[in-house]
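Some structures to go through are shown next.
Read the figures in this text as sums done on the coordinates, not as results from a lab. Note that the structure is predicted; figures quoted are calculated from it, not measured. Cβ atoms are built from the backbone, for glycine too; each structure is taken alone.
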Structure 1
Amino acid sequence: MRQGGIATVLIGLALVLMAMVAMRPLLPIDETRYLSVAWEMWLSNDPVHLTKNFESYTHKPPLLFWLINLVWLVTGVSELAGRLVGPATAVAMVAATGALARLFWPEAPQIAARAVAILSGFTVFLLFGSATMFDALLSLATLGGLAALWRIGTGQTSTGQTSTGQTSTGQASTGQAKAGQGARNWIYFGLALAFGIYAKGPVIFVHLMPALLTLPLWAPQPPKLPTILRGFGLSLLVALALVALWLVPALITGTPEFRTELLWTQSAARVAGGMAHDRPIWFLIALLPVLLFPWGYSLGLWQSLRGVWSAGPATRLCVIWGGSTLILFSLISGKQAHYLLPAFPAIALLFAHGLQSAPKTRSLAWLPLLLAASGFGAIGLGLIPAKADLAPLSPVWPALAFAILCLGLAAASLRLPLIQGHILAGAGFALGLHGVIATTALYPAYDGRPMAGILAASADEGLAVIDYSYNAEFNFIARMTTPVATPQTSEDLAAWAKAHPNGLIFGLKTNSLLTAEPQETIHYIGKDWAIWPASVISRE
């Protein structure tokens, strides 16, 4: 693949991600929650204190919400504009991967073009890259930090030249130049740490510290330990100074509970367990066949990685980067598949480098495509009834169309050259899945707008949700300007209803606080939601 193809791939990637956003609703509970947090920031004009349902929200830092609000300053409050921020950062992540490849292998620009193409073809990357989430931003910080470490470990200046002191003013001048360039690279590393903390919090250290701690293993010119300690101290000072611009005002004006939650509780619980997403240690390893589709199904690519540790410092760094991410997140209690997104560039870079010598063997990507075609084809042909959990896959003709698409993608992966065939397989599969969402009952099943329309009409009179852990699913969609009450007991609900006689109560139909028949029922996210007027409390 030629260097000039990078721009074409990036444009194609942007179009694919935009199409995916257009073909699915705002997904609960993550996307709905994050846009609601951004919406409440817009209402409050407060960039320091995050709120969810107008109460303090400490689980995420502010960068994504700042970016969404910056976009809204130009476009006005818009769901589509807000949802395109995540895909834009994913495109930037792919471009940064190409830039890192050029830094690693300046003599082989084709590796950068291949890395961009490979990363753009991972189906899982496309799925998460199209979402309103934090991982693409975190990936940008990781790529920036690794670029700084590479310059530190290879003695390069910020312009890519080695700092060997090519001066004519003597040894003192040479030493000063080296020190100045070294300090600058450590400052860049501190900037990456700060960016990562603003993007998703202290988890940036999980992605960058293994590469820093293993500098002697991969770097051709690693600094001595005292230099590393001084440099890292400088990086920490830069990162802390930048983060303090947001964190100090937030802590000073927050409650003691807020400070404890922000600084300790939610981060420690993710590591030790006790929060959402607790998974067994083997969870991410078991997902690798899915996460690595389609590139992981090329035997030739895997064969090309033999001897990768001795192939050079860049490949050693990529092995440490990708391997440590998988190991550390497997050990951390709270884990999700998208937590590995910052490691996807490492895999893309290794595969792109391996393509230099990869044997020309056929890919096995056709195998999972054939399995998908069999499953969806069975649904489309009525061999598997679309009922119970499969009820949203009606009408069934889109399932049959997707099965035919998978067969076509399987044939293409066999006939086309490796890169073109895999990009088509990965992107085609992701787009096909979204086509199924857009043309079946899956779309209305996850579309919160009908429910939000009802709630918005009564928002001024008061809203209360019962028997449900409310994550502000409707605050943005309904453009709410006041919080939804969350009474926990019958007494709390009665007191709220007395204060809001014309309000609405909503919650799961199989609730325990109300026995009256609801005035309306709406199916949303796989559950039946019921709506009652507040006056029903007087009849209970």
Structure 2
Amino acid sequence: MKNRPNRSIPSLLAVLAVALSGMVTQAAAADKRFALVIGYNHSDDPDLKPLRYADDDALRYAELLGTLSEDVTLLTELDRDTRRLVAGRATLAAGPPTRDGIIASLTALRHKMARVKRQGHRPVLYFVYSGHGNYDAEGRGYVHVKSGRWTTRDLYSHLFAPSGGDPVILMVDACNAALLVNSRGAGTRRKARPTRMNLEQYPNVGVVLSSSSVGKVHEWGRYLAGVFSHEVRSGLVGPADLDGDHAVTFPELAAFIAAANDKVKNPTVRISAYIRPPLSAPNLSLIDLRAARFHARIEIDTRISGKAHVVDGDLIRYADFHKTRAQRFSLGLVRPGPYTVVHGGREYQLPAEARGDLSLRDYPPTQRTAVRSRGTHSDYFDRTLFHQPYATEFAQSYLAGDWLNSLIVEREVDKPWYANGPAWATLSAGLMSLAVGAAFTVEAHDVSQRAANTPWGSERLTLNEQIASHETTAGVLYGVGGAAVVGSIVWFILDRPVSTRRYKPPLNVGLSPGGVVLSTTY
């Protein structure tokens, strides 16, 4: 008797092949990041002085995000000083920072993001702006772009709404930046009901916004950058990685920025950032330091304790930090060197050819060569910025208290249409006027009956005069009452009363020796 082939073996192999294929696909799935970066020094407001470094900030953001993104689009116009600074270095500038250019760039990026999504990956979009901002009559924020403005409505219509639930990271360094997702308020009433726009409708959106107490962006010549933008980039290249997992999350960056500004007491220059993760993915990383394609990484270990900074070969400040001795992190270097790590009176010089994973122990320290920038602002910033150590104790205390409180926003919300006291008062007055007018009409009718029945001509003449007077009075009351009724209806329609409502994002901070983990009840 011949042995029959076991038909179950090929079937089993086929099942295993499908399962393994699914596992490979699952393992290969990853976040694929894309970025649109805009920088604009000018504005259409004659009261706003042109900025000096918005274009520099945009360029540096684009270079940093280029190390971890599939595609980066940069919209800015580099000024003469910046062009000289980057001469011979490839730049990413794709066009002027116009509203049409932003919309077209977002459309192009969406097509590329849709392609990677079809491949099983999750697209993540950065939208970064550096420049001037302001707010309109309704208290809604906007930022200036070339020959126009990028408004809150644009933000929600062209950036948030088309996202389809995929993560969006909004990063803005501008005057009144927080008003792009919050409202300044315009009194207790408004003439027209605006489109409802609030961040809670888009739990996939995370924000990193400057929010100085006086609504002003501060630049510093020592940084050749906006102070807030420099602090953000300093944290993102590694120093904000508190738990050593080679990723920087929203709460880690928030605590890093808070520590950097903790000793700044002057409210006119103090930055209080508004940093909030997407509620649908609260632990989304702002940057994955391991996945980033840095030119080199330098391990900052126990050799450095206290305030330190890194400058590049052109003596431009690359990053600042203030660490404890126990903290260790890997600091990513975007471009080829040389670089110098400056700590107190010592400096570690990294040569231009240095690349890959580096360690301070391979570069013996030398005596520091000081280059001092004088001036009132410079001295004050030198004495205050980055003077608070970014330590676990500080971060945990800040995140469990001040940070959660800083995320509370106040919004103007519509009351029911009928909660309009003045409109009801006008309607009541109008109806009363119509009622009194009707009473005069009835009285005129009664007098008319008496005039028809009287045989005396003199009495009829007197009664006719009364009829005319009553009819005139009724007509006036009808006109006034009708106008009041119509006006009250228009008032109900156009003037919706509003009230202020506080919203606290449903975030919980989990603190442990290993780091910070967020949870949400969204």
Structure 3
Amino acid sequence: MYIAAVRGRFGAARNLVIIAVVALWAARTAPAATFECLHPVAFKHYIDDFNQHDQQLYPSTIRNSQAWRFLKKNIPFFDCPNKTLDQIYYFRWWTYRKHIEKTPVGYVITEFLPHVPWAGPYNTIACAAGEHFYEGRWLHNPVYMQDYATFWLRKGGLLRAYSFWIANALWNLYLVNGHAKVVTRLLPELIANYRAWEKMRQGPDGLFWQVDDRDGMEMSAGGSGYRPTINSYMYGDARAIYHIATLAGRPSIAEQFLRKARRLRNLVLKNLWDEKAKFFETRAHLAAGRMGGFVNVREEIGFTPWFFRLPPVGHGYAAAWSQLMNPHGFLAPFGPTTCEQRSPRFKISYQGHECQWNGPSWPFATSITLTALANLIDRGRQHVVNKADYLKILENYAKSQHIKTADGNIRPWIDEDLNPYTGNWIAHTLLLQRHQAPLLRGKDYNHSLFCDLIISGLVGLRPRAGSRIVVKPLVPPGRWAYFCLDHVLYHGYELTIVYDKTGHHYGRGAGLSIFADGRLVARRKTLGVLRGQLPPMAKSWR
């Protein structure tokens, strides 16, 4: 009896240990669905307000009446002390939703809401499609971006009607969602697309040339030629194909495209960097593809190489960025400008073509510049620009996304090009004056980024492959006492990134913290770089 009793006690203790271990494993592997730092309903008033003041001239697949339900399920939520940033963050998700169109070949993302004659199938345009992917990669439902990728590469998208960094866009989609099959299955088409560009636009010296209109930048100050845009895009695509081929287990293809990327990078640095101007500039495209001299004007496209991390750290290339914060360069109240203001070619015109790239501010270019600036700051070892500059340009950008209505109210608005001094939407103004159809062509124009600039830039979630997570906020130290990004779907986890100086604003602890499915991953007391490891995930949750 004594032996049986002892066995009984030890057996019960063993069972308790097993139960405790199982409970601990479950706590670490099961998603904590109830964890919320930000409650979505607290931001519903933005969507209600946008709906209330919207004419909904061109109803889309997801109508205004469905907007809140869709956004609540699909977007990360953001909160900060600057309520203009908050407002425009939700406004841009609200407008992006309008451009998700269900077609016979799956979902696509449009640029204009009304049909425009220069668009391809289903009103699609390749020009800003790279930005569509960068923004849309944060939507929780993966079907929209998966369908959109398949459309461009397999279902009739006009891939090369405009310059388009599709391989880079898909690789950056993978860095957020971790769905390898989505990108590896399209590898043959990505390779074929790159080779088609080589036949169509590669000059005898190895650089690529482009017509400025086919860059989506008609009437630019520098004109057509060997432009920093197309060459940066092709470098970005070559690097992306290298990564995708490596992921797909195709080492010979990977090595081939790594060589292409390295060669193109060297050619850009050697031929498109104007040492005298300290800037990347366009060079003329002459007969038989020969390369002419520099066009001798700094344009905002000179920042594009940093979008793809092309310039090496050091070597003096960061000097170009002094022009961003220079009022004789690109700095303006509603800028940046697309051409340096000191140039005789700089122009703000309300005559002729409504879309000019010789001075007006363009959200497309501002998006590229801000992403490039974030990449530059992220890599460190330069003292030309800093986090305060990023926030200033971002705040100017948010401020620009408004319009004064007939009744004198200021409402959120995104359109085509704008006057960098007054904030007036130029194309919108001219098309109204000319009674040109379609009505309000540029309203809710989907030709730029904003939400990704908040997520990967300002908050600093820097997407990467693997389970390592890195957050590098671009909020200057001492500027804000709190901010939070919540409900971020990343590699199968729901992330919360929260900064709370005292710990009292959100009640999740003081300092900068990362939570994955409600579990604390990393924390530091001050605002700065924070690294952590995503916790193990049970296969059943993947």
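When distance in nm of label points 7 Å out along Cα→Cβ at positions 279 and 479 is calculated for each of 1, 2, 3, the greatest value falls to 2. In this comparison of 1, 2, 3, the computed figure 33.1, 140 for Rg and Dmax of the Cα atoms in Å is attributed to 2.
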